Structure P
Amino acid sequence: MLLPFLTQISNRLLGLNQEYEKLSRKRQDQCNSLVDQWQTYQQEQKDSRQAEISKRETEFDAQLDELDRERRQGWVSQKQDESVICKKLLAYLQQYTADNDILTFPTDILDLFWSIDVQVPVLETELPSTIGKLSDMLKKNEL
């Protein structure tokens, strides 16, 4: 009499245990799914923000370049013919001697570089290419 009762209880306990395991697996699957969704969302947000940051950096760089160009134009002390400016710069650079590798120029020479929108040479090794560029500009202006 006791044996059938214990068998019934044992069967019910096994059934309950199996149901509990199913629910546990289902909860674990739901938890994993939520974690995956959260990680996907975080990655999408990170990518989106990174793209926005990159876009803003590009816009900011363009704005800085424009401001720099405007300031350079404001610094130009006098408007002169481009060929005259090239001749002055060539004469100055050809007689220029540097004490070290880094070049320094007076502000009036910097004004001349900026007025014709030529990059100012910073290192002594940049002098020949700058002189060549100025010579080419002078030839174009004389034609």
Structure Q
Amino acid sequence: MANFRCKNTGFVFQAFHLEPKYTVFDNISVPLLISNTPKKEIKEKVNSVLEQVGLTDKIKVKTAKLSGGEKQRIAIARAIINNPPIIFADEPCGNLDSTNSDIIMTMFEKLNSKGKTIIIVTHNMADAKRTKRIITFKDGKKIDDKIN
């Protein structure tokens, strides 16, 4: 079950869930280790996702030393590293400045245009308006469902 989940879903947690004693490389590579990816391929994939989130210079840094925005981008990199068909993102831009938020939302838009399903939970209407569909909840009940 863990292998299926690892290959088919990516999760961006609001609280990051990074291991602070380990490096950025180690944290991002966890899904690849679970799916028995060869070491050479792990290096290539980690470098690729770090480039996408603009943090190639942090590869050897322990995550405890990163800012909140950097941790968020590392969590996003970990979520997309296995190229899963479905990505769940809880406030993916909540700890980011407007520039990095735009980079991440653009990345999600590109992934979605390639057939990936991206489910984003956010309170930021600017981010929500960049999606294809907005489902609004209040007090645990769906109150609106519209196509953008």
**Prompt:** Comparing structures P, Q by Rg/Rh (Cα atoms, Kirkwood Rh), which one has the largest value?
**Reply:** P
**Asked** Can you tell which of P, Q yields 2.3 when distance in nm of label points 7 Å out along Cα→Cβ at positions 59 and 99 is derived from it?
**Response** Q
**Asked** Here distance in nm of label points 7 Å out along Cα→Cβ at positions 83 and 107 has been calculated and equals 1.7, so which of P, Q was it run on?
**Response** Q
**Request:** Give the label, chosen from P, Q, of the structure having the highest value of distance in nm of label points 7 Å out along Cα→Cβ at positions 19 and 115.
**Result:** P
**Asked** Which of P, Q yields 17.1 for mean count of other Cβ atoms within 10 Å over residues 11-18, as computed?
**Response** Q
**Request:** Out of P, Q, choose the structure whose coordinates give helix-only ellipticity at 222 nm (-39500 (n - 2.57) for each DSSP H run of 4 or more, over all residues; to 500) equal to -13000 when calculated.
**Result:** Q
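Taken together, the values in this text are just the output of simple stated rules run on the coordinates, not laboratory data. Here the structure is a predicted model, which is why all the values come from computation and not from measurement. Cβ atoms are built from the backbone, for glycine too; each structure is taken alone.
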